[in-house]
Structure I
Amino acid sequence: MLAQSNDFLKNNWFRFKKNKPAIIGLVIIFLAVMIALLGYIIAPDNTTNADIQTVEIQAKNPGYKQLFLVLNNKTPTPESFIHILLFGKTSFYNFIPITKWETKKDELWVDKYIDDDTCVKQRYSINEITNGHPKELKKHFIEKKYLLGTDHLGRDILSRLIIGTRVSISVGFIAVLVSVMVGLILGTTAGYFGKRTDTVIMWIINVCWSIPTLLLVFAFTIALGKGFWQIFFAIGLTLWINVARMVRGQVMSIKKSLFIDAARVMGFSSSRIIIRHILPNLIGPLIVITTSNFSVAIVMEAGLSFLGIGIQSPMPSWGLMIKENYTFIITNKAFLAFVPGISMMLLVLAFNLVGNGLRDAFDVKAT
């Protein structure tokens, strides 16, 4: 049985590899997952939620460069690599945008940048800035380059886009996990036992099916509250219906097979038949519907965040980024909303391509 299963998967993988669009989609998904895992390591702004705000440089074009005077706002404390990987660095500094600076005796004079036509003179004690080490003054000046520009609060768009990838991948993974668990349990139970059990479960499925998905998500969101984890479970609890319907149909077909009759004759319990003989035959269809639900979950989270009931600021989300910057679409700063929108489109397209490739690979009638 195990050898046949391995051969089956190898043959499906061989057919999947022939589908070039599916392979491209798989590469995009792999890159997105790596970006999500290493977000705070590779992001230019690796502070928590990439939320360093500099309103003086809001809505700047891609490639914009700015000189900053860096001042300590609290005493830095060491943070572990794991903490930075998961939550980012704590911001211990203030970044003051400047155009130029000079020293006069024991004072630092800077031209603080306000906008393209306005600067304000400010002066600081060199000893206070450097904690009594004036030779280290140059370490307090850095130049940042914003490859994708800045948003309406002067935050680095590239950094928030990278950290937002983690949200999209996470919502897809958790929502799909919840939907598969619920749909698999209810669908298998309805399909295998039938009769009144099937009638009751199908009634529940049909009632949920009749409610518009967005309204169902609203209801779960209101019940669970706004937040990072709540929105994931709310989306997952609306995607189980397709899984349950698919699983029910597959189980009703599989339980009529001769090997299921043989298992019953041998006295195997219903739980053993379901776990050892039916569920392994559902792997292919489950993988296909999982990829589809992944893309649906990403779009749904973005839509809820855009409406203000999904991910809450300052946590970056592609849908939230579009909401925060969509007013710039009618100006020459439309890229502020287009960048997260295009990113979401590419990731959803990648999952759809992989889903189509898996569907063709598991379609034995096509071979």
Structure II
Amino acid sequence: MKSLRFYIIALLLLSSFTALSQITTPKDCRYVEASSLTMVGKLLPTANPYHRLTEDRYEGFTAAELRRLSFPAGLAVAFKTNSNVIYIYTDYIDASMDPIDAGPISYRGYDLYIKQNGRWRFAAAKAVNAKNLTDTMRLLKATGGQEMECLLYLPLCSELQSVQIGVDATSVIEPLEQPFRHRIGVHGSSYTHGASTVRAGMSYPSQLERMTGLQMLNLGCSGRAKLQPYFAQALADAQMDALLLDVFSNPSPQEIKERLFPFIEIIQAAHPDIPLIFQQTIYREGRTFDNMLEAEEAAKMQMADSLMAIAVKKYKNVYYIVPNPTNKTHTTTVDGVHPDNYGYTLWAESIRKPLLKILKKYGIR
């Protein structure tokens, strides 16, 4: 009797496993490596196509900084397909970061957009369960089989070894011609990295990308953008037509004072003719009723404002613009520090016109 009961339980477990396997690893699909398609947002060449910086290329980077730069924040894959379904399988190197101010779709999942009437429209977003990282997930189903131009943003806070995109076995999937113009470098803090977004494609650089058609090359490094000289050297080595900077959110007033002008000079030595567009750090909503935070934030803003007033006169091709991620009710924040999705939309919209006006001077349209 016991052996019969064991056999029945084992058979049920095997059936459940088989059913799950049929759902998560469909046999009627074929898979292609995402990096074999068109990569969007890649600022620097790397051995691992999903990293944003090669670990041993520069001296000075800390382990925490390198970890963040191994995440593909801001990177996307562009392709076209007529598949009726889209599956994703991810081989994660590290998916252990669990930001309390962000959701799993943002930090380990995927955010898909499909072009409709000439504009990128949200199509799907999903993440696997943290306990089942090896699962294959169905990102999109029942598309109708028409040809689609797709833009798939990669996770903000996970390190990836491989990303496999699955489609119907008889369908076509191939690289899309680069959908964005020019190469605009973007470096900055957790804001640039995309902290507190619900989906990977909702950081202000990614939203700007879709708004303007300009390719944004994201080198955001959450909590670590402090005008360090090694970051300046990496930016100096990058191929780009302009540089947008959010570098006054993390450093102290003293660090801003000591590092700003050398930072500019390192980059301009390599890129004397491109615009360097600095952004004022945003008003953090949490400072309103916190006198200590108010004093700290005001000191940072005052130091940056005073030095940038000098910098725009001292250096050619240096600009200073002011973003605004806040609405009239001051409710577009997640934690008093970071904007929510709509806050980042407001940020992107607030700098779009001044940014395009500057870029137009350099033939970037």
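Every number in this text was worked out from the coordinates using simple rules, so none of it is lab data. Fair warning: this is a prediction, and the values are worked out from it, not measured in the lab. Cβ atoms are built from the backbone, for glycine too; each structure is taken alone.
Out of I, II, which structure matches 59, 38, 24 when Cα extents along the principal axes in Å, for residues 85-260 alone is calculated?
Corresponding structure: II.
Which structure, out of I, II, was mean count of other Cβ atoms within 10 Å over residues 157-164 derived from, given a value of 20.2?
Derived from the structure labelled II.
One of I, II was used to compute helix-only ellipticity at 222 nm (-39500 (n - 2.57) for each DSSP H run of 4 or more, over all residues; to 500), and the result was -10500. Which label is that?
II
Taking 84, 45, 45 as the value of Cα extents along the principal axes in Å derived from one of the structures shown (I, II), identify that structure.
Derived from the structure labelled II.
Out of I, II, which one gives 0.75 for FRET efficiency 1/(1 + (r/R0)^6) of positions 53 and 237 (r between Cβ atoms, R0 = 41 Å, to 0.05) as computed from the coordinates?
Structure of origin is I.
If relative contact order in percent (Cα under 8 Å, 6 or more apart) is computed to be 21, which of I, II is the source?
Structure of origin is I.
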